[in-house]
Structure I
Amino acid sequence: MYPRSELDVRIRRLKRWMNRRNVDLTLIGSWSNMLYLSGTAEANLLAVPLYDEPVLIAIYAFGDEIAKERSPFHVEVIKPFYGLNSREVYNPKAFDVIAESFSKAGRIAVDFLSSQDMVKDLRKRFKRGRKSAAILDASKQLERMRIIKSDYEISLMRESASIAMKAFNSLEIKLGMTEREIANRLEFNMRELDADEPSFPTIVASGPNSFNAHHINTDRRVTEGDILLIDFGARYMGYCSDITRTFFIGKPPESFLSRYNAVLNAQLKALEYIRRGVTFEKPDIEARKILKKAGLLEYYVHSLGHGVGIDIHEFLRLLVGKRGRLMERMVVTDEPGIYIRGWGGIRIEDTVLVGKNHSIPLTESLAKDPDYFRSSR
């Protein structure tokens, strides 16, 4: 369970925004925002009234007990009833409970404004005569709140990173193993070390498959002379880590090593610029300069990184042309990569905490050795 004090700080910040915007009630439907504000995602809806305590709406036998265990807030349980015919059906919805409990709300903020069906249903429940409640978007405010991590959030992300690195270091890869088998073993290791689950489906891309930046694992077997790219992370108490390492199975040829070192140098150069006050585009530009000098810029086809937290991809992209400045306590990825059709790909990635004067990599202690599986086994 998240500390009540941590959740109270988040709720107070939301209520200050609500007060400025004259919002009577905020409704949260996305699992990540619900987890952030209440400590649980095992509910259908979170209601945050301006002048009262938050309330979770959960379905009987579908997460209600888990919500009660994980959140300090009151959980209102909806219990459907299905009789022996259509006349004996009682199936109330979350909006029914909300409308009954907060019927006087005139201005409602939601994080699901893009869902036309949900908004239409909500307006219907809060309609009084010809007039309905005004519906505002709360998603941008929640995005702003979540971008700066608290000490507690950073501690969870450090543990997430530690679990992922320990799981990888205990991984044994042998010739003939399939991509799926390697991914399954790595994910099992993370769960054994108390991860909730992987941050995302683990990517294991071998040989020519390493060309695909977001490869889907296959039954291809790892063989001598393969490039092996592994992109993985652990989710711990809701918070993610994100790591990529690239290796060569066997003795790496100079053609691989020269490209690998260029990507590594680009990644390390970008790290120097992941600090407070630097523009979002600057780390990416500095990485691109390194790859341009190596003649590889045309193969770097994505952004340097993205925000990380409860979601594996959160607000902000480190990419040339992006406006904004890094702030202390943001957490981002640093992951330059090259992808050459018919040859393969190389990506090196760390999860990085933005510091006042420097970057603080959370995953850098995991070796960046392309010869790792030959020299350490």
Structure II
Amino acid sequence: MLTGSGASITIGRIAGAPVRVGPGSILVAAYIAFTLGSGWQGDASSFAVAAGAIATALGFMASIVAHEAGHTVAAKRAGISTSEIRLSLLGGVAALEQGAPDPNTEMKVAAAGPGTNLVIGALVLGGAFGLRSLGVDSTITMRALTWIGGVNIVLGLLNLVPGLPLDGGRVLTGFLWRRRQNRAAAVATTAKVGKVLGYAALAFAAYEFIVLQSVFGIYTAFIGWVLMRGADAELAHAQLSDRVMGRTVEEVTRFQPPMTEELTNTATARALLPSPQRERWAIVRDEDGVARGVADIAAISRAADLDGTDPVLGVMLPIDQSRAAFLHEPLDEVLRRGVIPPFVVIDPSWRPIGLVTSLDAPPMAMPTETPVGPEDR
């Protein structure tokens, strides 16, 4: 069943993870279908060419899904859940809810995606060869199978290039991690390779613009930029994880932070909360005392200026597993599952204990007229 999710369409689930197709991936598929159809004109009837081109474009999208499904299934076998598989303009991503706990898992999960493409490519090309041997002479069918098989081989090999954020970079990261016993140092090496790849893509984009006079250079340049940004992000995250190694959430928790209730209107909340100059964030909870989110006090103040009658619920960042942690959890595990400040420190009943706004030791709690909701008034 198709369902909508923001600007994407959910087309199903793989290993429990929803598969969402964004508008960018649909544009890519349409471009592929148009380009192939234009090149195949004259090989068969117009209907056969159109049908073959559309089927090939859909096969390309299925290949991207299969790649991410490989990651998802391998991660699930290692005990790692995937929140979603999303297809976009740049391909696809399997959003794992936590990082690999050890080098071997890092390598297995990373290699599963390109490995899936290589297997599919070999099977499809083998199928095309078999059909040709049996006397099947449909030009469009052969073209479609050869194109899909070749694209899968290319996808598999390109993703195995050993530089972050590509899968090959994660495989190399796992290998170096196992040898050096230091993941941050391994990531530093593979991130540098990833940046070199980004610069290479930018250079090729310039070649496409100047020599080939192709507007497709814009896309290549964008890919280069994404590679460079991705490599920087991977390095920053690895360095952060290394910095918090051996520390717990308790060490960076700010106790007695400002709190308010989700149904309190913004005018009342602003009157009772500290000023934005004194405090940045406040915990938002429901009438039963269960943590519901965090709110930027400055955002509450701006909303109060506009109307003041809307509830704090409208400006808060809702919490789930990505905005909450337990007091005695290791910080590196919290970061590995994607939690970033600000996040709420909770007890097993999801009642707030404190707030983490940075990974440095928190300042001493300042006296404050912290509200907890209407019952205080």
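Between structures I, II, the greatest calculated value of distance in nm of label points 7 Å out along Cα→Cβ at positions 97 and 113 is seen in I.
For structures I, II, calculate FRET efficiency 1/(1 + (r/R0)^6) of positions 49 and 73 (r between Cβ atoms, R0 = 25 Å, to 0.05) and state which one comes out highest. Between I, II, the highest calculated value is found for I.
Source structure of the calculated read-out (helix-only ellipticity at 222 nm (-39500 (n - 2.57) for each DSSP H run of 4 or more, over all residues; to 500), -17500) within I, II: II. If distance in nm of label points 7 Å out along Cα→Cβ at positions 193 and 257 comes out at 3.9 when worked out from the coordinates, which of I, II was used? So the calculation was done on II. Among the shown structures I, II, from which was the value 0.8 of distance in nm of label points 7 Å out along Cα→Cβ at positions 25 and 65 calculated? Corresponding structure: II.
Given a value of 1.05 for Rg/Rh (Cα atoms, Kirkwood Rh), point me to the structure among I, II it was derived from. Answer by label: I.
Every number in this text was worked out from the coordinates using simple rules, so none of it is lab data. Bear in mind that the values here come from a model prediction, so they are computed numbers and not experimental data. Cβ atoms are built from the backbone, for glycine too; each structure is taken alone.
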